[in-house]
Structure formats: structure tokens, C-alpha cells
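The following blocks contain the structures, represented as C-alpha cells.
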Structure I
Amino acid sequence: MRFLLAILFSIFFLSCARHPEADMVIRGGTIYTVNEEQPVVEAVVVVGDTIAFAGSASGAQKWIGDGTEVIDLQGHTLTPGWIEGHGHIMGLGYNELNLDLMDVKSYEELVERVREAVAKAQPGQWILGRGWHQDKWDTKPEKMVKGFQTHELLSSVSPNNPVFLRHASGHAGFANAKAMQVAGVNQLSKESLAENSQEGGEIIRDELGNPTGIFNERAQQLITRFIPEATAETDTQALDLAIKACLRNGITGFHDAGASRENIALFRQFRSEGKLNTRLYVMITGWDSPLIYEYFRQGPEVDSAHWLTVRAVKLNCDGALGSRGAWLLDEYSDRKGFYGMATYPMDSVLKMAREGLRHGFQICAHAIGDRANREILDRFEAALKENPAPGDHRFRIEHAQHLHPSDIPRFGKLGVIPAMQAIHLSSDRPWAIERLGEKRINEGAYMWQSLLQTGAKIVNGTDVPVEPLNPLASFYASVTRKTLKGEPAGGFEPAEKMTRAQALRSYTLDAAYGAFEEKIKGSIEVGKLADFTILSKDVMRVSEEELLSTEVMMTVVGGKVLYKRN
């Protein structure tokens, strides 16, 4: 009898100790967890959409059953799923639908792209595009006004089609003569210039008062209000294309920086239809006050399955360096007497900070220039001081690209998150020195390491469609501070480089922190979501030169393979 009881006890013990069958086991390569207590493991086990085990290959073996999908990495590298920390998902989608001008190398090439589009369009149909940047062109046009090209050549190839092409930054636009005719923008006397101006914006004009076609900051609205609105069909198509682009690039989560009411409704529709496939953290656009206050009244929207969260507000507070719209403390080095501009009232920033604290919403403020950053930090600090128990606010400054040295320590002190896109250094630094001069560049531009040393957590990203979505290019910029051509040899201001560990955290665990999600994602730990990015090379060890040739081999979201490279 005692022997029988021992056998029964042994059977019971073994059945209790046996693991449930895993849905997925991944092994056979290097696995970086971004978990300081266990930085590298041999295998990961997934049950449902959750990580059930991370450790040795032999330990994972016990979880394998007849129905387990076993993925052999074949020597490739697995990391937590990469998170785009600041982008515009509908802009990403529409960049694939409209003219993508990100790679044009001259004004003439831009015009040729438009000529080709006009040949396929009906007379009167708008030609839209985005991505041009005059400071990145290999050759500059003979005629330039205030640092920008003029519309004549563009207008000559599109006489019957209105054209509007957004600058890569999104903070300026380029219109042809037909578009300006539709909008009623024409030559004005000096006395009546104000009739066609826009607060927080500028129409660039030549010495005779003729509009050159460049509309800076909010002046773009003079043209864009005449562009036919997107349809439900094109919005759906754009979001679908954007999600597929995320998966191709190993992006499992996306912080959408400024969504409209219509955008959020579409995100919900995709969520209910099971088509979202990339986890969205949504910032409500600051231009829609009624929508913001609706959310303040109802509270944050947090999806229990973690596909769609709305708990932040995005305020656009200044422009970009490329368009000279960034708001500076001192004048632009290459445009005397000009300081950029505020594009959102600072009193409203303070009001929104107070309301955010009251209602549990994160406030995210776009600021590129040093004055914009200082003014916003001042408002955030004032709101926090007024509130004796501000809680875990995690207020953010989006971009934080150029800072006064005295403001750098304030990020760590106030707990403000700098959401910075490292790829902007690669693209902008070669010409940004013309805007700011050497002293301001050295002391306050792209200050990643200095900010990290204050205790701040940097959220990385690309600002897509300002830059291509590719996170490996931004990772490369983070650790090298070089252009994508590998220049200069030691990198720009090399003391501000991130380590590879810091750069990986900025795209995973710290990006998750920036969305209050570090307990459910951002690292490979038991109980967290099974979101992974599989790369062709070991980005923590290969040479700098090999980083840019690293490819995304597979993207896993919620324990499902949603992209696999052919």
C-alpha cells in the first residue's frame, strides 16, 4: 500500500511539475533581453501572447510539445520588439500613396517627379507629396530666396494641376502657381501683406513681394484648406500600408504623435477587425481642443490587450531647423534678425500641463529650438510645483533637438522625457551648423549622453515620414553620430554618442517607459508580451559599417510571426 501511494504521489508531482505545452519556442541564436539581471539568454518560450520562459536551451526544451512552433534563429539575433518612439502613422501610409520625395537630390529631380505624376493625373487633380529638403540636395538652385527654391520651374511642368509638396520636416510646404491661384495667394502690396499672413507662419516672398511658393509653419493652411479631404477608402489603404511597413522594419509598437478624431476612429476599427498588428500608443492632436476635453472627461483609453492606448496629448510648439521655424533664444546664424517662432501659445501649454496632471494624461510638447524647450520646461515645472502630488506624469518633449546648456539638467530633475530621433543628427547635422553656428552646436545640439547622465530616459525613433522608418539607421546614428555615408570619421561631437546598450534600450525598454508600458513590454522577461525583432546581424557586436547592412529577418507580435523576410 505504501509503495502504491509513493507511485501515485510521484505521478501527481510529475504532472504538477510538467510545463504546459508552449505555442512557440525560439532558439539557436543570440538573444538580448534588455533585462539587466539576465542580459543574454539561449531560448525564449511563448504561451499565448506572453513570454513564459527565458533562459537556457535545455530549459526551453521541456516546453516543446507536438503543437509547438519551434523557430531556429540560425545564428541570427533576437531582441525585444523595437518601438517607434515618435512618428506619424497616417503620414507613413500616405507617403506610400503619394509622391515620396525623401530621396530627391536636386530641385530638378523633384520637378521631374512632379512632371511624371502630372502625366498620369487628370487636369485639376491635386498632386501631393512630401520629403524634399533643400539642405540635403547635392546641388542648389540658382535662384533662392531666404534659403529656399522658387516655384517657377515647378509651375512650368504643372500648369493645370495644383501641386503642394510638404517639406521633409512637415513644417513648410511648396506650392506651384496653380495651387496659389486656387488659394488666392498672389502679389500683394506691402500695406496688405497682413491680409494673407497667418499667425505662427510665414509666406516667403521675393524682393518684389511675389510669393515664391514656400509656406512656412501655419501659413501652409492657406493652401491645405483647399486640398480635397482624404476619403475613408484612402485612409484605410494608408493605415494598412503603414502597418505593413512597420512589420517590415521590425517595429512592433508605434507612438503616434498627433492623431485626429478620424484617425482614432480608424485605429479602433482596425483593432476591432483584428487588423491593427502593430501596437499603437496615441497622442491626441493639440489642435482639436474639443476632442482633448472629451478625453479629459472620460479618462485614458487603455486596451486590456495592449493594442491601442490613448492617454497623451501632442502640442506643436515651434517649427523645425530646416524651415528655420525652430524657436531660438538667439538669431539664426544664416538669417540675421530671425528667431523662428512659437506655433502654440505658451499660456496654453501651462493650461494643458495642469489639465494633464488633473486628468491623468501625458502632455507631449514638440520643441526643437532652445527657446521653445526652455519655455516648455518652464511651464511644465510651474504646473508640477502647483501640484503637491503630481504622480507619475512622464511629460515629454518631442525632439529636444537644440537645448541651452543650463536647461539640460532640468530633464532629469523634472522627470521630463526627451523623445529624440537620433537619425536627425545624421541627416541634419551637416547643415544645422549653418543655422546655429559652432558654439551652439557643440554645447546644446543632439545632447544624448548629457541628457542620459541627468537620469533622463531617451525615447528613440525616426519621426517618420520626416525620415524613413528604418530603426537600424537611427541605431547607427545613436552609436556613431555619423551621416549614413559614414562621415565624419569620428562622428560629430563624439562625447555625446550613446553606447550600444543605451541605444537598444532607447528603442525598447525606455521607449516602453515613455508610454507607461515598461511592465508589459520592452524587454524579454517572463510575463511580458511576446513581441520580438529578429535581425540578420548581432548589432551589439558587429562593426559600425555592418550596422547599416543589417536586415530585419522576422517580426513577432503577440507570439505570432507577422513578417518574415523572403
Structure II
Amino acid sequence: MSDKLAEYREADAPLPERNRLWPLYGGGFENLGRDGEMIERPLPSYGPDELLVRHDATGICFSDIKVIRAGQDHPRIYRDMSQEPVVLGHEISLTVVGVGENLRDQYEVGDRFIVQADIYINGVGYAYGYEIQGGYSQYNVIDQRVLNGDGGNYLLPVKPTTGYAEAALAEPWACVEASYTVDYRHTWKPGGTLWITGEGVGATLGQAQAWRPGRVVIDVRDAAFAEQVRAWATSANIAISDAQDDEPYDDIVVLSNDPELIERAFARLARAGMFAVITDQQVPRRVSLDIGRLHYDKLAVVGASGTDISAAYTPIRTQLLPGGVTWILGAGGPMGHMHLQRAIEIPEHPRKIVATNRNRHRILAVKEKFAGAAKDAEIDLVTYSQDSYAGEAELEADLRHESGGAGYDDIAVMAPSVPAIEMAMNQLADNGVMNVFAGVPRGTQAHFNMNDIVRRGVRFTGMSGSSIEDLARMRDLTESKTLSPNKSVAAVAGLEGVAEGLHAVADGRFPGKVVIFPNLSKPLPLTTLPELKQRLPSVYAKLAEDETWTVEAEAELLRLLL
């Protein structure tokens, strides 16, 4: 190991006087930096309850593009960006290089961390790379918002042997992992608000008699069932009240096949709410529901036939069905690669995976990258591209054939396209699960077949972001070599490559992640891993055989360019 690399890892080198960074002064790429270039400012000072940190690696996320496009209209930005610019970059690994005097019994120079970026103070979001300066900078000050927020300490330690890039990419990987470990309630929310509406003829509470919401609104036509619910609530000391205009409900039970009632009721669902439809009759048409809220607000739509209204609240399977058939829709992008890699590498994996993408060249890259790993895991990996077909009907027919005609046990959706999502809904198997990972905006309506939910047990899951626990789990999976975020790396750059890297992500140029190394002292423009063969051959030589990024390649890059 070179002296410079050793000093860097131990954080022993003298600190510079200047800090390079990319401020964003408003919406649009023209407001990134000054005259298209990063700027320099004095190295920030830190107080007795703060840490000075060095950003070692930063992954570029498509969420950064959303901020660039929206500017201060973005919901996570609360300030005048023209006066207080934002420094993006929330997929971070960092090293402590300065410790405030009040923190010296807790931290040391050289400590390494990753950051759970979704930081809250008194319920207000101060996300890293949004309201708090992010990783498109060399150095930053970590204050008590990060060290002592609503969730506790948002810094998670990593081992000295963990790579900088793989540590940074634990953040987007944690979002992927979280979408398979999200925990949905299978009772009414304890202490929550419950609305029961619809017909109610012949309905029974079943196991729900043991559940304890805080308040219930009874709005059913059948007088006998309404009296049954009132008697239960009274005996359990549960408050009974009339419906309030526009009041959100934690649980909504619709005892009807009326599509208009289903649509009206769904709009009243609170965040993290459960929506249940119980009916023995066919719902005569598809219902229009806000699929954006399903993703961002952790809503669940369940259903059952029969008379027992608790029957809809069976646990929702979120993990891929072992030995099942999985479809990754939108597999060609960075997040699609992650979902596909995870599906192959988890111990209890599907027996067959169908990966699709719009573009032929993207899906060919998927096949080239993952075919070997799938074969080693004895998984049948099949790939399709939409642009290889003259019409959608032919593609749908081939996809149905690949599922054996019974449908897919799991469909993970990376394409933020309602037509694509609605087309995929039709191909879910009995008890199949669709993971709506693609972030479609709140207010986006999609047409759901409630009969599939009520009669066939189809379920939809959605998740946005991750928790501290999710990130810790992903760090552990990385450090135990169970999952490898390094396989997601498609291109690398120094800090000067941020603008081009962001453009590349906005244009969908690479199927994997772009990783920035902010503290290289020699320039490194945006470089794909295959391009390293000519630009930095000794780094290329330390890639894995399939041109995958490695900790050894990273060490060689730092040795050459620090």
C-alpha cells in the first residue's frame, strides 16, 4: 500500500485549506455550479458538538435529477436556492477527519460511516443531499441533526476493509431490500381510526372482534350488522362516531362491489393505511386508484370474498416466492439490475426470472451481465425487449407463455409507466404480488381489477426509501458478502465528473451506477469500467473477470490518483 493511500485510509494526511463542491442554485442544469464548473470555498469549521467528515464515495441517484428539474419546487427543499444553494448527493460513504471536543469520547479521526439520508428533526425532513449538504463535495460538517435526530444517530459504522463505493451504494441497495421486507399490518391499527361502509348484509367481525382500533365510524346499510359492530365497540370501550368530511382513516373496510364507492373510500385512506374490500359479487369494472400513494404512502389494498371481514387481513407476502416465477419489468436500468441481482443471489430464489426492458441494447446488456450467475444458481433467466415487437399484444402473449399460462408469482416494476403497470397486472398468478418500486407521482391513477384482489388473493406492495434498520441490514449483507453492491457500478469519476455523470443518469446512458470519488487529486473524467482498460490499465486489471468493480480496483484507483 502506498504511503498516500495509507494516510488517506487512516485520515492522517494534513487537511486542505479549500473545499471543492457543486452547488445547485435553482432548477435546471444551467444552475449547477458556476458557469458549468464546481466552486471552491474555505474548508468548513466545526463546533464542539460536530464532526468534520470527508466524502470518500458518492453514488449518483435519479432522485438528484428530480431536484435539478424541480429546483426549489421539490418537496424536500424548503429554502431559496438562489441564496442558499443545495449540494446534492445522498448515497454516501465518509470518514471522520475532525472531532468536536464534546464528542471525543464517541468518535475518532479515521472512523468510517454511511448515512441514512432520510433525516427527521421533530417530524421535519432534513435529508442529506437536500437540506443538509451532500456528497458532491469533498468535506462537510455533521451536526446534531444527523447525530441526534428523531431516529437517533443517522450515521452507521462500516468496517475499515469495506470498499468506499460498495459502502456508498448500500443506500440505494437498502431501498431495494426494504421493498422486500416492508411489514404490513394484518389487523386494524391499534388505537387508529376505522371506517366500515357499504352493505353489510350477513357480514361478521370474525377474528376482528379481538382487534382494538381507537375509534370506529359505522356507515353500513344493514341494521343488524351495524348493531353488531356497535355492541362490539361498546363492550371493548372503542369510541363510536359519525363520519367527518375529508377525515383520513387508518383502516377502511368496504362491504360492497360498487366501484364508485370503492374509489371514493380509497381517497380517504391515511398514510400507512389498509384498504379492504369484502364482497361475494363481481366488481363490474376496474377501479381507478392513486397508485402514486400506494408507492409513497405505504398503502395496502386487500380483499376477500365471504362474510368474515377479518379474512382480508391475512399477512401480505413481500419476499419473492422461493421456486416461483418472477418478472422484473424495467430490468435494464440501475435499479432493475439491483432487483435482478438480488433475485439471483438470495438463497431462496425463484426458479425462473423473466427480465424485460423497452430497449434491445439494454436487455442484451442484462443478459450478458447476469446469464452466468443465473445459470450457476440454476435459475432459468429469459429476456425480452419491447422494441423487438411490432405490437404490445404479441409481447403480452410471449410473456404469458413464459409464466406457463398461470401468471407470475412476483412482478417487480421499475418502469414508472401506468400502461406498463396495468398490462403487468393482468399477468399476476393467484396470490401473486406486484412490487411497485417505480416512483410514479402521487395523484397518478391506475385501473385495478378488484376481483383479482378479492377472489384471487392478488396483492400490491410499494415502498419509498429505507429506514436506519434497512440500511444496517444492507451494510451487514454487504460486509458478509451475501450481496455485492460493487456489481452495480457502471462508471467512475472524480469530483469534476459530477456534471457529466448527472447528465448520463438523466439520459439513462448506463445500465448501472455512476460513483464519484470526490477527493482524487488528479482528474478523472466520467469513465465506464471497460474504458479503464485504456485510461487506467492497472485499475482495469483488478476488476473481476466480468468487468465488475472490486475493492482491489478501488484501492488501485486511489493509489494512482490521490
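Read-outs: derived from the displayed coordinates by stated rules, not from any lab. Note that the structure is a prediction, hence the values are computed from the model and not measured. Cβ atoms are built from the backbone, for glycine too; each structure is taken alone.
Using mean count of other Cβ atoms within 10 Å over residues 28-35, single out the structure from I, II with the greatest value. Before the final figure, lay out each step's value.
Numbers: I: 20.1; II: 14.4.
Of structures I, II, the maximum of mean count of other Cβ atoms within 10 Å over residues 28-35 occurs in I.
Shifting gears a bit: Work out which structure the value -10000 belongs to, where helix-only ellipticity at 222 nm (-39500 (n - 2.57) for each DSSP H run of 4 or more, over all residues; to 500) was derived from one of I, II. Don't skip to the end; give the middle numbers.
Working: I: -10000; II: -8000.
Label of the source structure: I.
Of the structures labelled I, II, one was used to calculate log10 I(q)/I(0) by the Debye sum over Cα atoms at q = 0.13, 0.16, 0.18, 0.25 Å⁻¹, for residues 100-203 alone, giving -0.48, -0.73, -0.91, -1.48. Name it.
Details: I: -0.48, -0.73, -0.91, -1.48; II: -0.66, -0.88, -1.05, -1.52.
The read-out was computed on structure I.
Further question: Which of I, II yields -0.42, -1.18 for log10 I(q)/I(0) by the Debye sum over Cα atoms at q = 0.11, 0.25 Å⁻¹, for residues 276-371 alone, as computed?
On the way: I: -0.42, -1.18; II: -0.51, -1.20.
It must be structure I, since only it matches.
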